[in-house]
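In the part that follows, the structures are each spelled out as structure tokens.
Derivation of every value follows stated rules applied to the coordinates shown; laboratory data play no part. Since we're looking at a predicted model, the values are computed, not measured. Cβ atoms are built from the backbone, for glycine too; each structure is taken alone.
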Structure P
Amino acid sequence: MSFILTVTLSVFGYETETDSVRKIDSEKLYWLSRYLSVSYPVKNMKVVSDYGYRKDPFNKGKKVFHSGIDIHAKYADVYAMFQGVVTAIGSDKVSGNYIKITSGSYTVSYCHLSRRYVSEGDTLYAGQPVAISGNTGRSTGAHLHITVRKNGEMVNPNILLHYIDKIRHDALVSLGISIKGLDFLSHDDFLKRYSPIAMQHQREYGIPASVTLSQMIHESSWGRSPLAVSGNNYFGIKCSTQWLLLGKPFTVHHDDKVGEKFCSYKDAFESMEHHARLLCSDRYKQCKKYSSTDYHNWLLALKKAGYASDPNYVARCEKIIKQHKLYIYDYMVHSS
């Protein structure tokens, strides 16, 4: 069995090749592979400027043809949509930093990037991180611009997005997974559901509720990330040796390395409890020097202790805290 297929099985809860042979038939194997054969270019898809004629912000509002689509993505991870090869990397005054990825007869260009992870000639799998969106080139703000060519001719990128929608929808239906069951919470409902637990953990463990919630939101993309969907892992917690020796459940995903094992939980609340106990371990004892209302120094201490590899982790979490006023929960507990 190939490595990619093993990873595919693990994402849906089949931990070993033996398990897969025992628990899953060839039709399900096909649909599991189909589901992971495509990926959206960013986690949270929101097209802000479509393909076709529009008012040009650089030309006094004159209507000009927009040859691609613009996706809301402020310095966010960008993913390969399909298996393919990086056929060009470069930079110019219009596209800024760009990457071109060819998959069969289609070539997808990602433009205005702030950072690139891949090199020309690299072979990619669907869902592999390739860059971070940005504001380079002819751009009015950080976003992701995508253009698509089929056999060299410009086409509407929505063709590929609709194809991805259909593949994932058909795969989920064929696997017997309820599409309705994957409806995601709004931001307000997310906070209503999980803030009481975060506040309770602040009372029990001294962890600022704002820190818990900001990490949860950032790591799980409001519960939409593959880790959250497939394993109720809302904090990106990887399996320890003890976790594996005890035979506890896990899923396999590509993160800092290919094919890493992540803890799997029965629900989000179990994920939150494990996260709280982890932050109470000796590794993070420096955090306890700070008040449960001092989210800034808590985040700095967590980062210093090695919680996340992202150099902008503290800034990203603080942005979430300030934008959604999560610090209010800290003071509600502190004053009660």
Structure Q
Amino acid sequence: MSDSISVGHPFYFPTQAVLVDDDPDFLDGISLMLNKNLSYKLFKSANSALKYVNESHKQVQFLQRCYTSYKTGPLESDALSHIDIGKIHHEVLNGFRFQTCSTVIVDYSMPEMNGLEFLMGLKNPFIRKVLLTGQADMELAIKAFNQQLIDQFIDKHDPRLKQKLNATIATFQDQYFRSSFKLITDPIIANNQDAFLVNREFQAFFTELREKLDCVEYYMLDTPHSGFLIVDSKGKCQCLLIYTKEALARHYQTLLELKAPMELLKEVGSGQLVPVYDIQTTALRKNHPVIQDWSLFYFPAREIKSATQTYYTTISDPSSLTALKDKTIFSYNDFMETNSGIQYVMH
């Protein structure tokens, strides 16, 4: 494993790649090369594609919902920011989220406008720009890359075109989140309470867990505790709750003062069980149901150790998340690409 710190995202959902080429046969061939779980849209018309991309991100408005900045004085630096983590998981109810365009891949030689003219017309500065070239356009593409007008160029006739396309899109999707949502991500990472976002061992565990659960999107939570709402390809939601060693020790001390059952004290004290209810707002007492029937409210935990912190995690259902009750969830597997637009099947 690399010695560099693996920085995680507070949230992630599949973004879209837009591919533009006036040759329909080439587009058909490209569509067969793309990973099956990729959200993409194909355009033969550069004008139609440019209009679509410039309007698509307006539907998401993630920043407007979760981020607030307050002026505290006359200087530009006189400002406070507030991130409402409690609103982040509401994005799972936004049916337009998969239409967020993160990468545009465009042919250079097209009749309506060339690929560079198209890429210069993009309004969202965070979209990653890829130019498809032939041999005749290679020198021009290298010059555009060196001038930072594009983020990548790929030879259309490269024998490893499939691998390069998929690898480039995957890398640029990650970069899109890091750049476009920095106003949300950076303050959360700076909060020591959420240090699992920069903990290498936790991030390795979280990556493994997402693969195991067939996770296609996830969102940070602060209720019933720190963690993530995880959504799989069928739209099933689960909560990963994350307790630090110190947080679990504080909860153990509360149980000790309440003279909770010895078995519960033993399991919580050893990190074998963690609570899956909101311990911040629940006014505990000795005869409280979560104490009397504790086996229903404490789940087995997995310990994740690192040099700087020990975490205890568990998976539970998201029944405490009121935002999801009686709401429509859009399943990623039911999100179908057509030339006429995106169709969703509601669950």
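If helix-only ellipticity at 222 nm (-39500 (n - 2.57) for each DSSP H run of 4 or more, over all residues; to 500) comes out at -11000 when worked out from the coordinates, which of P, Q was used? Attributed to the structure labelled P.
Comparing P, Q, where is volume of the Cα convex hull per residue in Å³ highest?
Checked P, Q; max of volume of the Cα convex hull per residue in Å³ sits with Q.
Comparing mean count of other Cβ atoms within 10 Å over residues 49-56 across structures P, Q, the highest value is found for Q.
In this comparison of P, Q, the computed figure 23.5 for mean count of other Cβ atoms within 10 Å over residues 97-104 is attributed to Q.
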